[in-house]
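Participant: So, here come the structures, one by one.
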Structure 1
Amino acid sequence: MSTAVETITRPIAESIPSSVTVRAAANPAENNEQGKTEEPYRYARLLPVFPRDEHYPPLTPFDHIDPGSRALSHPNPRSFLDNASSIVQLTPHLGEEVRGVSLAALDSDGRDQLALEVARRGLVVFRDQRDFVDRDPEAYLEFGRHFGRLHIHPTSGHPEGYPELHLVYRDANATYNFEREDRITSTTWHSDVSYEQQPPGLTTFFLLSQPDTGGDTAFTSQVAALKRLSPQFVAFLRTLKAVHSGVEQANYSRAGYRGGVVRRDPVENIHPVVRRHPVTGEEAIYVNRQFTRRIVGLKREESDAILELLYNHIDRSVDIQARVKWEPYTVVIWDNRITAHSAIVDFISGGQRRHGVRLAPQAERPIPALDGLDLSA
C-alpha cells in the first residue's frame, strides 16, 4: 500500500488539536513549474475545520412547506428555463443538464419553479455557474434557506464560522469523508442523513476543486426503482417501516476518522419503506445501505432478506441511474427524498484535490405511501 493511502486511512483522534483545519496546499493540478512560487488556493477560506468544542442540541421538529408546491399554480412553472441555451435529458428516468440559466439570478418565484423541476426530474445539473460558486458563504446560505431549514451535519467539516455548509474533502494527504478502505468498491448508495426525523429535501452541491478525471457522482431514481417491482410486492412494502441510524457514522468519527468530532448525539428514526413526495405525489423506495438498519416488526432474517433485495436492486439497476461528470463551476441540485447517490472515489492515485460544498435544507418527515401507517416503534 502506498504511503498516501496509509496517511488517508490512519485514525487521527489521538493527535487532533482543539480545532483541526485542513492545510491550504495548492492543488497538484494547479502547481507551477518546479522552483516557482505556488499560487494560494483560491478557496482556502472554505477549507474544512473541526472545532473540538462545537456541540449542538438535538434537532427539533418544524413545519415545512415545500416551495415547489407554490410553483404548481404558476401558469408556466418552467418559465425559469425560458432563456436556457441548452436543456438535455440525462436519462429517460432521471436528470437533466441545463446551460444558460444563472442560479445566482433566480428570484423567489424562479427558486420555487426550480424546486418543482427538481422534484419532477430528481436531479438537475447546472453548468457554467461561476457567478454562483464564487459568491460568499452568506449568499450560499441565503439560497439554501429558501428551500428549508439548513441542516448542520453532526460529524463533517465546515468552513470556519459556517457550520451549515457541509464539506467533502480529499487530497493527496488526507480525507475528511465517510469512506471504507476495507471494501472492494467505493460505491456507497445513500440518501443524505436519512437518520434524521426530517431529512433533507432539495439539496445543492458543487465542487470548488476537482481532479482532472474521475471523482464523478452517481445518482439513481428511487421512484423508477419502485416501479420495477411487482404490484403485489410494492403493496407489501407500503406496509413496512424501517429504522435509520446515525450511530455508525458517529462512531466512525469517534474512532478518529473524518476529523474526529461529533457535534450532536447520534439519533435513530423510523421512516416508511415507501414514501410519497408531498408535491408530485410520486412514491419512492426509502431505504439505503449506509443508514437503514432493520425493518420494524420483522424477524432479523426476514428484514435482512428484504433489505438486501432492495439494496441489490438499487445497486445493480444501471438503467435507472445517471452519472454526473464534474466540470468547473457546475452546480448539481437533487431531491434527496426520491433519489440516492454515491461519490465515485476513483481518483486517489493522482493525489489531486476534490473539495465540495453541500447545502442540505431539511424537508418534511417522510410521508408514508400507505395512509395511516404508524411510524412509532
Structure 2
Amino acid sequence: MIPSILPTYSRAPLEFTKGEGSWLMTADGRRFLDLGAGIAVNALGHAHPALVKALTDQAGKLWHVSNLYQIPQQQALADKLVDATFADTVFFTNSGTESCELAVKMARKFWYEKGDPDRVEIITFSGAFHGRSTAAIAAAGSEKMTKGFGPLMPGFTHLDWGDHDALRAALTDRTAAVLIEPVQGEGGIRALPDQCLKGLRELCDETGALLILDEVQCGMGRTGKLFAHEWAGVTPDIMMVAKGIGGGFPLGAVLATEQAASGMTAGTHGSTYGGNPLACAVGCAVMDHVADPGFLAHVNQVAGQLRQGLEGLIASHPDVFEEVRGAGLMLGIKCKAPNADIVQAGYDAQVITVPAADNVIRLLPPLTLSADEVTEALARLDRAATQASNG
C-alpha cells in the first residue's frame, strides 16, 4: 500500500524537533551539528532571532494579498537586491525551480521581441541541476533526471563540463542563452574557475547570447561574497536565486538587467504566492545580515579555518577521503569510500552532511557557523571517517 506521503524521497531515520543556530535536536535529546543547513537554505542557521521577529511581526499583520496589489515588503526586498547587485529588476518566486522556469522564458522572450523568434537554443552543462520541473530537467539533460518523463522540452544543447572548444563551437546565432552554475552543487561541488567565467562572459558578448547564472545554491553569501560570480568580476544578464534568500522560508527570485527583462511585460508571467508579504519580510531580514561586509568577512574567515581543517582530515584518512572542493562555505569532500557510507557514519557521529554526485559529500553549514563549531565539526567528521574506515 502506498504511504500517505508520496514515496519520492529516501529519508534518513532521523526526526528533528528543534533547531538552534548550527544545531538540530531530536526528541530523545541528541544534538546534531548541522553541516547541511537544509541543503544550503538556512543561511542564518535555525531560529535566528531576526528572522523569527520578521516572520512573527508580519504574520500578525498580513500574510497574503496576491500580486494584484502593491506589496511594500516585496518592493523593499527588490530595492535591496537591485542596490546590491548588477540587476535592474527582480521577479519573486517560491523556489529555485520556479526561478529556472522564468529565466528560460525571459531569455526566449527577449529574442522573440527582438524579431528573432527562432533564437531559442539554451546551452547547459553536464552535472548541472536546475530544478525538477519539465524545463529544468530538460535543461540538465541527465538520464537520472529525465528518464521516464519524456517527451522533453526541446531547445537545450548539453555540453561536457569544461569543454571550451565545444562551447565555442556551440555558440551560434541560434543561441539564446548560456545557463550555468558558478559552483555546481548536486553535480559534486565543482567550481567554475574565474578565468572560465570571464571567458564565458566574453563569448556571450561576442555572440549576443544572454548569460544566465544559477546561483540558487552558491549565492546569498555562500562563497564569501554576496554572489559567487563576483569573485570573477563579471556580471550575468539573468540570475536565478533561491535557497538562502529566505533563510528557510520558501522564497526565490530572478534578477535581470533592464535589457534582458525587456520582453517580460504585463501578463507574460505571474505567481500567486511569489513575493508575498511573509516571504519578503523574512527576505529583507536575511539581506540585512548577509549583504553586510562584516558578515561576509566572517564567512571567509570561518571558511578558511574549515577548509584548512578538512585538508588535515583528508591527510589523516587517505583511505576514506580524496580531496576538498568548492569555495567559502560551499565545500565538498570527494570520497574513496562510498559517500552514502560517510553520510551514515556522520549520522552516528551526530554531524549532518549532504551527498552529491561524483561520490562527494557536501558541507553547506549555516553561514553563522562559529570557530568553535568548526573545531567540533572536524572532530565529528574525524569520528565518522574512522568508523567508515573500520567498516
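Read the figures in this text as sums done on the coordinates, not as results from a lab. All values derive from a computational prediction rather than experimental measurement. Cβ atoms are built from the backbone, for glycine too; each structure is taken alone.
Participant: Thinking of 1, 2, which structure, once mean count of other Cβ atoms within 10 Å over residues 250-257 is computed, gives back 25.8?
Facilitator: 2
Participant: For which of 1, 2 does relative contact order in percent (Cα under 8 Å, 6 or more apart), calculated from the coordinates, equal 28?
Facilitator: This value belongs to structure 1.
Participant: Still on this model: One of 1, 2 was used to calculate mean projected area of the Cα convex hull in nm², for residues 186-337 alone, giving 10.6; which?
Facilitator: So the calculation was done on 1.
Participant: Could I ask something else about it? Here helix-only ellipticity at 222 nm (-39500 (n - 2.57) for each DSSP H run of 4 or more, over all residues; to 500) was calculated and came to -11500; which of the structures 1, 2 was it taken from?
Facilitator: Checking each candidate, the match is 2.
Participant: One of 1, 2 was used to compute distance in nm of label points 7 Å out along Cα→Cβ at positions 42 and 242, and the answer was 4.0. Which one was it?
Facilitator: 1
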